[in-house]
1. For the read-out Cα extents along the principal axes in Å, a value of 66, 52, 51 was computed from one structure; give its label from P, Q.
2. To which of P, Q does the computed value -25500 (helix-only ellipticity at 222 nm (-39500 (n - 2.57) for each DSSP H run of 4 or more, over all residues; to 500)) belong?
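All of the numbers you see were taken from the coordinates with simple rules; none came from a lab. Not measured: the values here are computed from a predicted model.
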Structure P
């Protein structure tokens, strides 16, 4: 076995920064959305694409990013991802109109899809020699995710209020430049491996997911029964079916379909998909309610969400592992999803004359507690259910499930909100009605996730959950 790198802990700081940034980029735009909408002319229905363009590209290409990392070396893909993220951030920041903004966000997502899997591979290479060091490294790496989500919400408010919204994208540029300079000296090199790249599989799954989201977002405007909606949806189904067929026939597929026969893995991934589909719409519409109905400016809006995001970080790092050890991952997952549903149902009681302390704070904290409890054990179950040699594939699949669920859930709840009046800017009653309907819909998704987890998750009892608990620190 080779000697451990003397710079491995410095390298870990860069790897954790990568995790921090790719998660921060999903949350930092939330508070800035109304300003982006005003300056670039987004419609209320299409505003969600500022989020979805990133998430669809990120989630759709994660499996390809992992495969490319295996074939061409994690260090090379890690650097390439930072370069692409830098370019996308620059384009998104200077965007003069809608299509340029969405292009920049999609390019950011491509960069994140290369960074995320290669970062984890580099971590395993650097610390795989010592189980104790590996556990510590994984814990620090995992804590970067909720920290990124928390920082994104707060920084988005500060930057939008005191600088301007393009800086929520420009903030990535100096970090990416430092990462590019440090990658070569700090990260271990790996020999390229022989194998093929399933480009067609990556293309069909990404286009299929994008078409599905597009059809759902546009349906309120074009009509659910219109030919356009059904043609786009049929095309999406055909692309996703083609992806499955390609995976079944290729000798080296992007995703081996038989992995879903592993007990617990399919159920845990579906749970993660529904969790993302419930959580992201709540976060998205809560930002809009604070600014468009309650009249908060960018900084107070970001500060208002800080208690919720801090609770998520503390819950994921401290509370979730302890409750998993005592009650087992299944019970904690079901309880978390039920709490998330209850919190969002409470949020649906918002009113046009509401206030933060009564209408937002208590309900958002209940939802945040539920999210922090549900995310960790369902993720750990998905990763630990697979064979050790397929841990990377399992990690890629579960990350994809969450990102895809986020995009589809937001698209669906955007359609629900639009159908209930959220497109009537300036009409506080109509806006509140639309946002309330979205919260109710998201609560239904979370409740469906709780029922599904209760019926299908197969996990070890609380006395034998150490492998699952350890696995949760990968993405906590």
Structure Q
């Protein structure tokens, strides 16, 4: 935990650290976008596709862009470093949803929506009736979203009563060469009031999912849920509803940066899962629930918890070299390093590393030792693999230390990912539905024929 009475804490230092990370990143990367993965598409498109749809182009987007070779992360044209340095999670959520940063008036209205939707009394009551201490936290998160669907008035039932233009699109002969139509030939009509209702669901989910995570945390620790405080920011209220203590300005600022960093990250597995469900014109709650389910998989979420366990196993900076050599000899994976997308230093890790160091300096001796172990491990791994294989720290390497310094238990690390990513999930679903086409890839049949 952070020593709250330290006189040396300076909240403005956080902005300085972020801008210093940006300056370092700018020196180490060039500024030209990938020509093959930016710009408008003329459908149908030809691309190399690997197993698991690796490399497939499924849609166009203006929401976010990741350039793994250069270590870029862009939200709606804005660099992630600038958003972390100068913006808030509420502003970033608005940006992702609407494509531009809000005016003061628009931000006030948006904040009011999120504040109103923080209160999930019925959902909290439902959650309290389950033995959450015996459940996987992500299973509880997904269940909470289903309860939120019920809480969203009678409107949840209307999802089954859409007006049909033609046949169910998925019943058409799709096993043909793609023609590249911009819109589906057969689809459900989406009227203006339906679009407004979808936007309201986005507000409800962005505002309510943090309250679900906080409620789960408290119930699992034998405590009663806490009602939201409308005077607090989104990040501060999240911490308050988890701990029952109003966070310091430093804790609020750090939490805000963490949520901004995780808000969107390209066409990852959980985003794709949410979009696939949404493309059937199922509602946002089922779609976001699918994203949460995908995030629960160890290949996608939860690595920061494993990083913390790994650092505790190493136990001290002096043990790093021998521990790492043993892992290399066994060809075992070192958690928190490398990324499916990044072959450069993950820009999120560039921000979280300095923040972890700053927070650790105000924490207990055990946390400081944990950070020093992480720092030595980073240097050793980069020396061994960085230049040759493009293996650098990813977002999970330092985020666990940051969360621990904020007093957050490890079991909440992955739910926090969902608390943030719900802004990206809803934004990409909302964007895709404007020109919806049900996802319908093919599989190559490798079975037998004419069996008797």
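1. Numbers: P: 66, 49, 46; Q: 66, 52, 51.
Computing Cα extents along the principal axes in Å on every structure in P, Q gives 66, 52, 51 only for Q.
2. Traced to structure P.
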